[in-house]
Structure P
Amino acid sequence: MLSSFGTGAMMITVFLLLIAIYILLRFLKGGENREYIEMDEAQEAARISQIKKKEKEFLDSFTGPMLEDGIEDLDMAIESIKLGAEYFDNGAFVEAGEEFVAARKSTDESAKKLKEVIAMVEDPAHTNSVMAKKVLEECKMFREGSERMEKACDAMLDGNEKEAKELAANKEKLLKMAKEWTR
């Protein structure tokens, strides 16, 4: 009976030893798996970063030219505003009115293109989207100013100088904005 007890105890001891070795090996391999997992996570992050970079380049290839077109339209509007103000100062109210109408139309075209850029870009922090929003705000100010000057020209043609002076009161501010405007 003693020999069977010894054999049983030895078998249990060997079994427990095998379990301990298994746990120890599992523990050691777990460290290696963590390294592989960390490497996989780093590779995944690099891949995601590369995908985002490609998406940005793709968006820039579409929105960049549209943004440039919008800015060019605003440049034309600003030139019309400057020319219209010069005509207005020289008393050529018909020509001045035509220039302010052209400026208003150019700002409308610019705003249309800039709104398309904003609509195409989902990320509000995207460079082209931020720039388009900034230029769109300036378009609104130039449009309002050119519309007031157009009405001032019409008032001068109708012989209503008092109303024309009230409408043209912001002409200097409009010209200052036009001279200071840069891309």
Structure Q
Amino acid sequence: LVLDFFFVGKKDGSLRPCIDYRELNNITVKNRYPLPLVNSALDYIQGSQVFTKLDLRNAYHLVRIREGDEWKIAFNTPNGHYEYLVMPFGLTNAPAVFQALVNDVLRDMVGKFVFVYLDDVLVFSPDLDTHRKHVRAVVLRLLQNNLFIKAEKCEFHKDSMSFLGFILSPNQIAMDPAKEAAVVDWPTPTD
């Protein structure tokens, strides 16, 4: 099974390499590691006054494919045949594998002052001094484990921010109006 390679545009104008892994995904034994429920994040952040959102750079590409399995995700381009050495986008188990990795790296922080949802890491604290220590500890731990942040997508030391479709602030958690409007303004089906 060798697949074709193509690109799709990202929000920032850059391109993401893509491969249609549907056939492989259909025969893959599913990893059932759970993604966290957003409700649990909302429970954790009660009483927090300061927030930081970190975005991990090239998230899935930070995970090495098990040696010997590279042939399973081979692809062709006009320039030749290639095999990924790292986890590409589109594999059915990629989200679960990556979530487990980041949860393990930050295991002693998750639920205390960190919430992880795939490549989005939320740091929350009761005050600015504590928050600076928390952010420093998280960033250092990520770096020690070769997980890098995409600075242009991060927000540091905010008293209010959008995270996973919610606006977080010290005394309120609300739906992000932009996300809510997208649902409310969705056209009614005609057929």
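What follows draws every value from the coordinates through simple rules; no lab data is involved. This structure is a prediction, so every number in the text was calculated from the model and none was measured. Cβ atoms are built from the backbone, for glycine too; each structure is taken alone.
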Label whose coordinates, when helix-only ellipticity at 222 nm (-39500 (n - 2.57) for each DSSP H run of 4 or more, over all residues; to 500) is calculated, return -32500 (choices P, Q): P
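Kindly point out which one of P, Q the value 19.0, 56 was derived from, the read-out being Rg and Dmax of the Cα atoms in Å.
Details: P: 36.6, 131; Q: 19.0, 56.
Traced to structure Q.
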Output the label of whichever structure in P, Q has the greatest value of distance in nm of label points 7 Å out along Cα→Cβ at positions 20 and 172. P
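Say we calculate mean count of other Cβ atoms within 10 Å over residues 116-123 for every structure; which of P, Q gives the highest result? Could the numbers behind the result be given before it?
On the way: P: 16.1; Q: 21.4.
With respect to mean count of other Cβ atoms within 10 Å over residues 116-123, the highest-scoring structure among P, Q is Q.
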Of the structures labelled P, Q, one was used to calculate distance in nm of label points 7 Å out along Cα→Cβ at positions 60 and 100, giving 4.1. Name it. P
Between P, Q, which one scores greatest on relative contact order in percent (Cα under 8 Å, 6 or more apart)? Q
